[in-house]
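Below are structures written as structure tokens.
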Structure P
Amino acid sequence: MQEMTVEELLKAYQAGQRDFSNSNLNQINLFEIDVRGIILQHSNLTGIYAPYANFSQANLSQCLLAGANLADAKLYGVDLSRANLQGVDLTRANLSHCNLSGVDLSQAKLSGADLSYADLRGANLTQAALIRTNLNHANLAQANLVGSCLFRAQAINLAGAICDRTTVLPDGYHYDL
């Protein structure tokens, strides 16, 4: 895995390089960075600080993003399949049209996020906060929502999703088996 600084990443990106697979950007500050279309699959992005960043159309599949701060980030159309986003802050982030299949979003903060048209098949959303989240046309088949809070989530279709009594529904009531 290749260690990189923000300066090295930006210099190479501005020179036209897009593939940074297998990079180590652990704990790096990427506040407001614009790296649309970047390829960071299999990279370590643990604990990055990237509020307001633009990763639209990027490939972040199988990345380690645990504990990252991506609040208000633009992640439109990003491939995050099989990524580890455990405990990540995605408050108010735009995740519409994202591939989030098989992703670990356990204990993630997704309040106010836009997950419209997102593919969340098989995603782990245990104990995730999905308050006021837009889930219009999101695919939640086999997504684990045990212990998650969907209070005031919009346009949610729970067909095929895994819920139990600890799942809080959009109306504030618990899921009834």
Structure Q
Amino acid sequence: MKTKHNKKGLTLVELLVAMIVSLLVIMAGTIFWIQQNKITAKVIDKTYAEQVVFQIAEIISSDLRKAGYGNPPDPIEYSNGILTIEYVDYEEPTCENETWNSTISSCNTTIKYKLEDYTLKRDLNGSGFQAMNDPQKIKINTFDITTNSTEKTVEFKIEAEAALGNFTITNKVYCRNWK
């Protein structure tokens, strides 16, 4: 008489094959996940760089729109790679009705911008140039200025480099108080 064997389990070979196949699937998924994380990090870095340069452009544009408040003699000047902007800061309550030549010189604001070592720097009232970007993450390669005193405009271009490539931001600002 024959005895019946109940084959409900797995053999050792079947178990090893299943483990190897599972391991290969997990490894492929892990490699894919790591690659996607690297790409995502680069996209985040580029987006961050674009936001920083856009914010820098907004600050420069805001300063340019104020140029000439209070009738300074030379509200906008660009020479030797330095952009200088002058105005009376009417946002200060004590400066409300002052002019550039008034007795309250603390109302006078002079802002300078320059590009140095892939960093755009800003100086407020002679306090020293401060970096506006981190050159380790964002390299600003170009800061070009074109002034037009007839049209009372200043056009600037900022070319920068980030993890996923180069980009450019340009802006043309009408300086309504430039006499």
Structure R
Amino acid sequence: MRRLNYYRSLFIAFIIAGTLDMLSAILLNVKIKAGTSFWLSFHETLVRICRYIASGIYGKAAFFAGNHMIWFGLLFHYLIAYVWVATWFILFPTFKKILKNTVLTGFVFGLFTWLIMNFIIVPMSNTPKPKGGMTAYGILTGLGALVICIGIPVAIIANKYYFGSEKKVY
């Protein structure tokens, strides 16, 4: 029974973190044009982000190829999210022992995720490189999104799985 709860908890953490991360990317990048509805702008931003993610494998072709690149981008996004969620879920007890605080552990998870993605994974991929490098706004919003959308939710769900609901989160 405990093993089933493990996979269920991991799946819930994965769906929540992956979805929150995608929503934050959309909301932080949506540009509403005059005369355009929010939902159309939301959709256009989702398409642009999914093509960008697909470009990590397919390069510039992802921006000009058919709609299948949008689906590849979404698939790659959730695969990447799953790898991070599974990694942090497995490592949670060790980090919790050291840091003693679930929210602080989630912050560290988000920080490490941001550092590894931005300094190792994305530079090694085929995604277009930003002109002018990173900005303070980009760093703060990217880091904040990963802490709030991946780190803290995974830490809270892992804490509940490993230590039960009677254990305090903070």
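The table that follows gives values for the structure above.
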| item | result |
| --- | --- |
| At a computed 1.9 (distance in nm of label points 7 Å out along Cα→Cβ at positions 32 and 144), which of P, Q, R | R |
| If distance in nm of label points 7 Å out along Cα→Cβ at positions 16 and 136 is computed and equals 3.9, the structure in P, Q, R | P |
| For 31, 17, 16 (semi-axes √(5λ) of the Cα gyration tensor in Å, calculated) the corresponding structure among P, Q, R | R |
| Test item: relative contact order in percent (Cα under 8 Å, 6 or more apart) calculated as 32, pick one of P, Q, R | R |
| Origin of the derived value -11500 (helix-only ellipticity at 222 nm (-39500 (n - 2.57) for each DSSP H run of 4 or more, over all residues; to 500); candidates P, Q, R) | Q |
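No lab work stands behind these numbers, since they all come straight from the coordinates. None of these values were measured; they are calculated from a predicted model. Cβ atoms are built from the backbone, for glycine too; each structure is taken alone.
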